[in-house]
Structure P
């Protein structure tokens, strides 16, 4: 029987361990949580898969991992018997816009939607309340899909940070910076100052990491980008941006005299290991060489890129050069979901088709991008992305008894081509149980959804009454 066993007295604790592990003795180390009877997909350097294994957690960290005989050394008040389910690192979503969840399904099948539809829509509706409500909805969806770490890029990121923190997730929060007025900044310097304020506020936080987030190289001046580069070095803070995403961007960068967006960013000083770029569709071999030279991380948004008909990023070529590539969903108006797990089959299928090569993008590589690859792209591989002793206990458990997960001959293939977000059963972040039996413990799901529905009703009323101009040209 699978259940999280919370013993309530010393007698029950003794009986529990006497039945499962043998009588407790003084030589056992105390742990906070034990995951027992696990199929552990570690994603470590050796890609170990440990059947009939166990994971021991204390103080938010993994303190031991291996076959079940390691449990002879430990006792814990909380034991989660997963009965053979897959225990693996939580997914890392390297680029999204959580608050846009309240705009989901608006403006589909529109050319140049970003400029003709989304920017005018945000000018009307993107305020502090919308960001808070939309972020709560996006975080709820992310948890239920197994994402333990995400990179958000939007407005009012202070509210985003608060929601992430309260929900117990790990996140990089990037305040959007653009040349023109945005919902929370009249000019670029205002958004930059907002970021600096967040950096000071969260400088010692274990799970929230502020970042500078210039929207893109073509929506910011050279001077602004150079200032951001200097500030990111000063504060040792990450930068995230849309890069090499569209033809419109490429044309604007060409007008500035640069060969490509990546080459242009080199002149601004932004190319560094602190930079994480999303999309990277329109890059060539010379650009890939620059990304490798400066150790730039890349977020691969395959569903959003193909749905917008912008192209397929040359990720196999990037991986071959040793570039750190993670996966991302983009925003819920683009993908349209926030489940990294549901991105996995698209990554495999799109690249096989694009290269006309059945052997392209092996399943293990895809799972790696969703976990340790995303951690490396963020420079966080020392703490997340794989299950190893000393790392943060950011863990998800995938139900292997569901019809779509039966049978399993290859765990990586099952994760890529069989698993769905609904198969994520439990989630642990920094050692705390965030979701148990698909019940999110850190949020009121009904309240979150009701708030979003109420807001969407107000948005629909204004849209249907002609209150928003959808073309800013």
Structure Q
């Protein structure tokens, strides 16, 4: 009976953290409109079959095929609602909270109590900080990037040639290969992480003269498993060369640190100071003179700390260098592959504080409460809209359609389906008649006006910038009646001058 009570006390905090994580991620999944990239997920996954999905949707997506294939299956089982599309990310977010706890324990094999504490701290941070919650409510692959970076790192540890560890078994090698392929087939930064792990393992295994066979076998099988996608990867790179991302700013690593700590300089600065204090304390306690004082290094298992530092720093740093030398590939959301080590290192920093165990946990708990308050209070995450308002713009036009009958609907969006999806959801017969973004689209717009002779024209612009020449042409031909701003764009209503 006492053993059962002990287990309940041990697991209850984690269960409460998981319940909190699930509540924060499942609450309000449809609260905000699908934004441009989520709508591209919806439209590209709407294929006739898997072959059509690969030929059309995946080829245009710019990412590996795993996530879009998952959404293809979701659409056919759960439907096309925002709730259904975002549910996989929410579940991946909850699993990430559980997995970061498991990884923290695996990183402390010699000290399970400290590993348990660090796991609870990291899991609680993952549960309540803005970035993991936000990307768990988005129909894009980034929640899976976080989850699979954790999974592939968990599976990577048995392959390391650590002193006193047995050679990895076949099932451990197979588990790593499976996790690595999932990560690489989900996002290219998953592939970057796997390549960094491969380089590190090659150096360590050959230097230690251990685990060489399992390492070679693991990456040989991985290469065979990823080879079928290389041809498609080359095509996507060609497309990216034609329309590249902007070159990242020099401070992108600092911006990423802010991003994973609620875009708060106070939280990010506090985390950096705690990391620095833990490093100084560890170096002092590791010095020969302090060992005679009987001080025990609180950052034990130094290999794990170096693993976390490499995981945190190398993917963003290498991507930054590559983006300046070759093809720009850096966006803050892509760097989420390095989000988990930021929280794990912070948990290790709390563990290094020269306080009794209850004091360390109390200090970490206070930070978690502060982060939760920041999410619900100053950020006002569940009430303040932040995503581009495609839904609100479409509903605005649908609600006023009866007042302005037979209007021509012109839009500057990547696909008519982005707005037609919400017109259909509103139960409105309105549909986008024409796409127009720049001066080159003016002749088609003029032809539509001449053919339809509409009294009114709706112009909806979201996500994309409308050329000033096109707006000037509209202003010359039509009279602006009303304009309604939305996050990410606006809606304008024009009246034909000769129809008044």
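Structure notes:
- Read-out FRET efficiency 1/(1 + (r/R0)^6) of positions 128 and 264 (r between Cβ atoms, R0 = 41 Å, to 0.05), computed value 1.00, structure in P, Q: Q
- Ranking P, Q by relative contact order in percent (Cα under 8 Å, 6 or more apart), the structure that comes out highest: P
- FRET efficiency 1/(1 + (r/R0)^6) of positions 48 and 272 (r between Cβ atoms, R0 = 35 Å, to 0.05) - structure with the largest value, from P, Q: P
- Source structure of the calculated read-out (mean count of other Cβ atoms within 10 Å over residues 88-95, 22.5) within P, Q: Q.
- Mean count of other Cβ atoms within 10 Å over residues 96-103 from the coordinates reads 27.2; which among P, Q: P
- Highest-scoring label, criterion being Cα Rg over 2.2 N^0.38 Å, among P, Q: Q
- Value -10000, calculated as helix-only ellipticity at 222 nm (-39500 (n - 2.57) for each DSSP H run of 4 or more, over all residues; to 500), assigned to which of P, Q: P
- Given 63 for percent of Cα pairs over 20 Å apart, for residues 216-343 alone, calculated: source structure among P, Q: Q
- Computing distance in nm of label points 7 Å out along Cα→Cβ at positions 136 and 192 across structures P, Q gives 3.5 for structure P.
Just so you know, all these numbers are worked out from the coordinates, no wet-lab data involved. Predicted, not measured: the structure shown is a model, and the values here were computed from it. Cβ atoms are built from the backbone, for glycine too; each structure is taken alone.
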